[in-house]
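Dropping the structures in below, format is structure tokens.
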Structure P
Amino acid sequence: MSIRTISFCDHFIPQCADYIEENYLKKGKDLRRLAVIFGGKRPALFLKRELAVRLQSPFYPPRFFTIDEFVSYSIEKQMPYVRKNDLESCYAIYQLAGKKKKKL
């Protein structure tokens, strides 16, 4: 696994595309085996577009994750895990707070 960080001052989409081109495309590696993690979903759209401009042909893009999606994906690979919806999560917190309050 390789982790690459880019400064906030730099334009990171071209740098990501350069890295992918240099380390994957020029070496003939399969992009489907690459995971790219961003803070949100929008950067993935721009990186896909940048790669499409550079390749000028159809391709399978890397797998893109948000940080939350990556954490969930990693946990699901390790153990059975079902993410609760927000209402269930709020109710669980309410129940825990109620139990704790009785002890105080």
Structure Q
Amino acid sequence: MDPDRLDKFADTILKGSYAVGAFFFNIILAYQAYHWIRYGTWLPLPLSSVFVFFDFDLSYIHNPTDWHGLAKVCVWLLNLPLSICLPALIIFTCVVLKLIISANPE
């Protein structure tokens, strides 16, 4: 495939990822604002809420038997706001993919 065409394709993916990241940021923030306007309390949505929604068991992270420092880092990461983490993860992944695609001319 032509390297210029591949680079344009990677740029298109990157621009799309920015749009998807911004979309999710706005949706999550709008839902939190709606909840605040309706009920008068801010609804915190940490990253762990995604794992709870999909029924992942996180008890081993909150009550570790070993690797306590790593468990604390994981708990800290899981408590980060979803409105920041999800778009950042999408954009980061697509930037890395663009770098990989741009670096490989074949």
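Laboratory data are not the source of any read-out in this text; all were calculated from the coordinates shown. Since this is a predicted model, take the numbers as computed values, not measurements. Cβ atoms are built from the backbone, for glycine too; each structure is taken alone.
Taking helix-only ellipticity at 222 nm (-39500 (n - 2.57) for each DSSP H run of 4 or more, over all residues; to 500) from the coordinates of each of P, Q, which one would give -16000? Mind showing how you got there, number by number?
Values: P: -16000; Q: -25000.
The structure behind it is P.
I have 24 for relative contact order in percent (Cα under 8 Å, 6 or more apart), calculated from one of the structures P, Q. Which structure is it? Don't jump to the answer; show the numbers that get you there.
Details: P: 24; Q: 50.
The read-out was computed on structure P.
Check the numbers for FRET efficiency 1/(1 + (r/R0)^6) of positions 35 and 59 (r between Cβ atoms, R0 = 30 Å, to 0.05) across P, Q and tell me which is largest. Intermediate results must be reported in sequence, preceding the final value.
Working: P: 1.00; Q: 0.65.
When FRET efficiency 1/(1 + (r/R0)^6) of positions 35 and 59 (r between Cβ atoms, R0 = 30 Å, to 0.05) is calculated for P, Q, structure P comes out on top.
If distance in nm of label points 7 Å out along Cα→Cβ at positions 19 and 51 computes to 1.3, which of P, Q did it come from?
Working: P: 1.3; Q: 3.3.
The structure behind it is P.
When Cα Rg over 2.2 N^0.38 Å is calculated for each of the structures P, Q, which structure yields the highest value?
Details: P: 1.53; Q: 1.42.
Once Cα Rg over 2.2 N^0.38 Å is tallied for P, Q, the winner is P.
Here mean count of other Cβ atoms within 10 Å over residues 27-34 was calculated and came to 10.9; which of the structures P, Q was it taken from? Walk me through the numbers before you get to the answer.
Working: P: 10.9; Q: 14.0.
It traces back to P.
Using distance in nm of label points 7 Å out along Cα→Cβ at positions 75 and 91 for the comparison, can you identify which of P, Q gives the largest number? Mind showing how you got there, number by number?
On the way: P: 1.9; Q: 3.0.
Largest one: structure Q.
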